[in-house]
Structure P
Amino acid sequence: MDTSSRRGSALISARLTDATERLFAFALLAASSPVFVCVAIVILVLSRRTPFVAHLRRGQFGQPFWMWKFRTMWPREQRTGPLILVERVQSAPLHWRKDNPDPRITSTFARFCRKYSIDELPQLWHVLSGRMALIGPRPLTAVELEAHYGPDAEKVLTVKPGVTGLWQVCGRNSLTYQQRRRLDLFFVRHDAPGLRWTILRRSIAVVLSGRNAA
């Protein structure tokens, strides 16, 4: 097979993968919509704040985007001022690993959402919009990429960031940045439908177990 044929096959495969992941994300959103609404209401009642927060991350080719999540951290004092749909928050200081349990999470319900990755559900919207993939390296901040990925960041950013990825199923928050970088680079080099399907299946098992969640 010549170079042009290989490129054509790779392009078709990438488009089929993208369409399949968007369809799967739509199905997940539809199936989880009752949970989505209930979680949003509970967080609104508990925190007296918008249930949605957004963190600035780097997407494919380094494009910045605001990644949505359900709020799982809030101060004890009452909020003042108008309620907004999505609160944009500053990224936490850089740590090699998150504390487990994270002392910033003071609500039992919020901790439950983190343990079972319910707080990540809003990111399915990014899959539908094309900002993220269902499977890929987790989106990181510009500071994280510069500090811990260095020249390898450019390689990792050639693919869309994912809702779940290889290091989510190989240790999750127990991994160091060095280990995460190796796994992200492995994914980029060996990206294929078979690998994505394996990660998806293992992600379901990891989420249901709640292992190594912060």
Structure Q
Amino acid sequence: MSAAATCDRKRLRVRVSGAVQGVGFRPYVYGLAMRYGLAGFVINGPEGVLIEVEGHRTSEFIAALPLEAPPLARIDHICVGETAALAAKDFSIGTSEAGKLSTQIVADAAVCQQCLSELFDPENRHYLYPFISCCHCGPRYTIAERLPYDRRNTVMRAFRLCATCAADYADPASRRFHAEAIAWPACGPRLSHGISAIAAAIAGGRSWR
């Protein structure tokens, strides 16, 4: 890399606060970084999401960041500062940062149209699976035990991902890329009571634990 090219290369540290965990924000940031050819990382942190991006198009990344956020996200504040460039080459979703929490978890979201299509498709592996979800829909608040919102901090940690779900979770092209509640019948939770019994329990104000 030439000296001139190095001078044009910036690394920015970006902190995003609001409802930005459990909404597909890290996969969204990953996609933006790929679009603009940037290196760095994104992680869940105590204040929301922490991002570092490095490259020649960081200003375009910052401009796009609040404009195309996932539908469940709510951005309250974006703090941007410059830091030393590391000549990094790759972008990744990293391990969450611990600390005193001041972020939020969103409410559960109704099943999205894409998941509904899969739910009623006999050829899809999620066919009639009651716990279908993706980055943009499904349980959030009801499965979270603590933050940051990672699978290990939810009730889903009891369900080890099968190879198929693990591949989806790690695939940037998948709708379930880093979707913490990812599951299907082979490795996820199953109904322990019939639909009619559950409906009767809800109508009667009862619940099972």
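Laboratory data are not the source of any read-out in this text; all were calculated from the coordinates shown. Quantities reported herein were computed from a predicted structural model and do not represent experimental measurements. Cβ atoms are built from the backbone, for glycine too; each structure is taken alone.
Could you figure out which one of P, Q the value 2.7 for distance in nm of label points 7 Å out along Cα→Cβ at positions 87 and 167 was computed from? Only one of P, Q returns 2.7 for distance in nm of label points 7 Å out along Cα→Cβ at positions 87 and 167, namely P.
Given 14.2 as the derived value for mean count of other Cβ atoms within 10 Å over residues 23-30, which of the supplied structures P, Q does it correspond to? All intermediate terms of the calculation are to be shown ahead of the outcome.
Details: P: 14.2; Q: 23.8.
Computing mean count of other Cβ atoms within 10 Å over residues 23-30 on every structure in P, Q gives 14.2 only for P.
Of structures P, Q, which gives 19.6 when mean count of other Cβ atoms within 10 Å over residues 135-142 is computed from the coordinates? This value belongs to structure Q. Hey, mean count of other Cβ atoms within 10 Å over residues 143-150 derived from one of P, Q reads 15.4; which structure? Derived from P, not from the others.
If FRET efficiency 1/(1 + (r/R0)^6) of positions 39 and 71 (r between Cβ atoms, R0 = 30 Å, to 0.05) comes out at 1.00 when worked out from the coordinates, which of P, Q was used?
The read-out was computed on structure P.
For which of the structures P, Q does the calculation of volume of the Cα convex hull per residue in Å³ return 125? List each step's numbers first, then the result.
Working: P: 125; Q: 142.
Computed on structure P.
Can you say which of P, Q returns -14500 when helix-only ellipticity at 222 nm (-39500 (n - 2.57) for each DSSP H run of 4 or more, over all residues; to 500) is computed? Matching structure: P.
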